[in-house]
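I've put the structures underneath this note.
No lab work stands behind these numbers, since they all come straight from the coordinates. Since the model is a prediction, treat every value here as computed from it, not as a measurement. Cβ atoms are built from the backbone, for glycine too; each structure is taken alone.
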Structure I
Amino acid sequence: MLIRPATPDDVPAVLPMVAKICALHQSWDPAKYGFRDQPAEMYRRWLTTRANDPRSVFLVAEREANDSQPSILTGFTVGTIETEIPIYRLKEYGFLHDLWVEEAYRNEGIGRQLVMRAIERFVEIGVPQVRLDTAAANEAARGLFRACGFRVDTMEMLLELPTSLNTGDSAP
């Protein structure tokens, strides 16, 4: 399996994987992950920008072609450099937004390779820290990230409010 930087030409093959991530997250928590129509398509321009941005990390896992099979993308990860709020000494950090490995290729170490290569790339860029979020239901991802050296730092909590409070209505 080849782990390599993504190119803009890879984006169409990554979009179906993005759709799977979105569907999975929405199945876990529709209140948190209430996507608009065709969220994967909304990623198209953002991913193309990441592929061209030297301060982004966008990697793909590619099963190389052989005599009987063409090459195919089997996974990806994407991350950006984020700016910390000014009360902290840390100025910026890497943030991994998404990681996906196609189901047929899981348990082969591809996810770990993608994460470790992303970490290496963030080191090359010069950020001192990498962060990420995982869904509460995604214990497998947390296990992978712990194995790659991550630790739990914060726990996001969510409270759904009644619609009248959400829309700004002042009715009791």
Structure II
Amino acid sequence: MGVVFAKTQKGQEEITTKAGGLTPRQRRVLIFVDGKRSVDDLRGMLQADDLQHTLGMLEEDGYIAVSSVVTTQGKVSAPAAPLPSVTAFSDLPAEPDPLRQQQARNFMINTLNTFVGSLGASSLLDRIDQAHGHAGLRALYDEWYHAMVMSREGKREAEALRSKLLQVI
């Protein structure tokens, strides 16, 4: 199944006015979103390691929205219900889950140490270590992801690592 995004009115206005302050990469992705290309098509055209994150940001900021879903048989249909954002966190359990919190904390710390290095991310590593609960870790998610895509090795693995972290955070 593939998702197809289309520009919203805000996205159309951004193309003409450039008032939203998007980065050149974000703007390029917005330009390529046309309501016909699936995310997989965009991935093949743009060669962006952080495409999923960029699409999620554009969606959350109201520049794009899901217009249709392409099934594995190639059928195009409108989504039956609103789909979750591509960068959405899962719902938190009613009771705090210390195991999931520790898994998320360890994952963030280990990936930063591996791909960025302890010196390059020492401040972020300290804040992750001191974060309270899922909310504290989620508040550091964007900074973690940015640090990952800014490193040469982390950029290659960023999408897979992001997906794994979103499963536990």
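From which structure (I, II) was relative contact order in percent (Cα under 8 Å, 6 or more apart) calculated, if the value obtained is 24? This figure was derived from II. Of the structures labelled I, II, one was used to calculate mean projected area of the Cα convex hull in nm², giving 12.7. Name it. Label of the originating structure: I. Computing helix-only ellipticity at 222 nm (-39500 (n - 2.57) for each DSSP H run of 4 or more, over all residues; to 500) across structures I, II gives -11000 for structure I.
If distance in nm of label points 7 Å out along Cα→Cβ at positions 63 and 151 is computed to be 2.7, which of I, II is the source?
Details: I: 3.8; II: 2.7.
Label of the source structure: II.
When you work out percent of Cα pairs over 16 Å apart, for residues 103-158 alone for each of the structures I, II, which one comes out largest? Between I, II, the highest calculated value is found for I.
Given a value of 0.60 for FRET efficiency 1/(1 + (r/R0)^6) of positions 55 and 95 (r between Cβ atoms, R0 = 35 Å, to 0.05), calculated from one of I, II, which structure does it belong to? Source structure for this number: II.
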